[in-house]
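Take a look at these structures.
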Structure I
Amino acid sequence: MNQHSIFKNAHELSAHFRKLRADRLIHKPSSNTTGNKRRSLTREQRELVLLKTQGRCHICGGEILGNEAWEADHVFAHAQGGTHSAGNFLPAHQLCNNYRWYYGSEEFQWILKLGVWMRTQVEKENVEAIKLAERFVKSEAVRESRKEKAGLILKL
């Protein structure tokens with residue numbers, strides 16, 4: 001199946017997600033064994049990467065402000081063999097890049113489609129969607145709590 005396939009049911013979609021994940025994991029080790037090592041970009045390279053999108057995050061489109069921390073995101077994922085060269089980077093907010101992780105294009109497109117659909121269902125207060133949204137809110141609270149605790153530990 002490709003990204004334009006229609007699934008007969010949620011189980012087929014779930015199986016497709018598992019296949020995409022397995023394919024991603026199969027390719028991950030290959031990039032680390034080919035000598036394709038990560039290295040820091042120079043200041044000049046980072047400036048060029050930021051200019052490619054006129055200072056905007058390539059994932060959400062939001063402006064990357066002044067001294068705001070941002071990441072040079074691999075267009076073709078490093079974990080899937082993408083090169084570590086300025087031509088393979090676009091700027092991204094740290095949070096956006098974190099959520100993009102090292103998903104392949106098709107997998108990330110499905111995640112976006114599912115997220116947009118879910119958002120609409122939550123807005124409409126669909127009962128099942130609200131239950132999932134409650135679980136998501138609790139999960140986010142736990143994640144934020146861990147982040148705050150980590151920040152306190154780093155400050156000590």
Structure II
Amino acid sequence: MSEKLSETAIVCAVAHEAARRITRKVIAFFQCRTDTVGEDSELKTIWDEICVQVQVQEYIYWDDYDVTVRDIVRGYIFELPKHEREAIWWQTDARFDWDCAEPEDRDAYPVFDDDIVDYLVGKYVYAEAERWSNARIRAAFDRSIRMD
């Protein structure tokens with residue numbers, strides 16, 4: 001059976017692999033951080049905290065976590081080769097806006113880091129946090145249900 005390849009499928013595959021690689025790095029970064037986890041908390045890592053906030057409820061300091069996640073993702077974007085960075089941008093909503101604009105209204109080089117960060121954080125990092133589970137996260141989830 002022969003598989004047909006298209007430019008779109010290739011760009012999508014390159015983007016997906018790069019996005020998954022960055023997501024794994026972000027998770028590993030936060031799994032090593034325990035500095036702001038409360039002593040009385042069953043949560044052990046900042047990644048646990050992020051997962052609980054994504055799955056259950058955003059706490060008062062959510063904006064600080066979100067800014068930090070975005071900063072870490074932005075740092076990893078700078079490490080990407082240009083073709084991977086552009087492939088990820090090609091998956092963003094901004095790409096569709098650019099593609100639909102009149103040619104004379106388009107930026108010559110429309111690839112912006114903020115677009116890539118928004119895409120990676122929403123479609124990959126927080127999507128993974130939504131699915132992530134361990135005994136500590138389940139305990140925090142159960143505790144939040146009992147408190148409601």
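Given -0.56, -0.90, -1.09 as the derived value for log10 I(q)/I(0) by the Debye sum over Cα atoms at q = 0.16, 0.22, 0.27 Å⁻¹, for residues 65-120 alone, which of the supplied structures I, II does it correspond to?
Label of the originating structure: I.
Out of I, II, choose the structure whose coordinates give distance in nm of label points 7 Å out along Cα→Cβ at positions 89 and 113 equal to 1.3 when calculated.
The read-out was computed on structure II.
As an exercise: Kirkwood radius over Cα pairs in Å, for residues 25-72 alone, calculated from one structure in I, II, equals 10.9. Which structure is it?
Only one of I, II returns 10.9 for Kirkwood radius over Cα pairs in Å, for residues 25-72 alone, namely II.
Looking just at volume of the Cα convex hull per residue in Å³, for residues 9-96 alone, which of the labels I, II belongs to the structure with the highest value?
Greatest value across I, II: structure II.
By the measure relative contact order in percent (Cα under 8 Å, 6 or more apart), tell me the structure among I, II with the highest figure.
Top value of relative contact order in percent (Cα under 8 Å, 6 or more apart) goes to structure II.
No value in this document is a laboratory result; all are computed from the given coordinates. Values in this document were obtained by computation on a predicted structure and should not be read as measured data. Cβ atoms are built from the backbone, for glycine too; each structure is taken alone.
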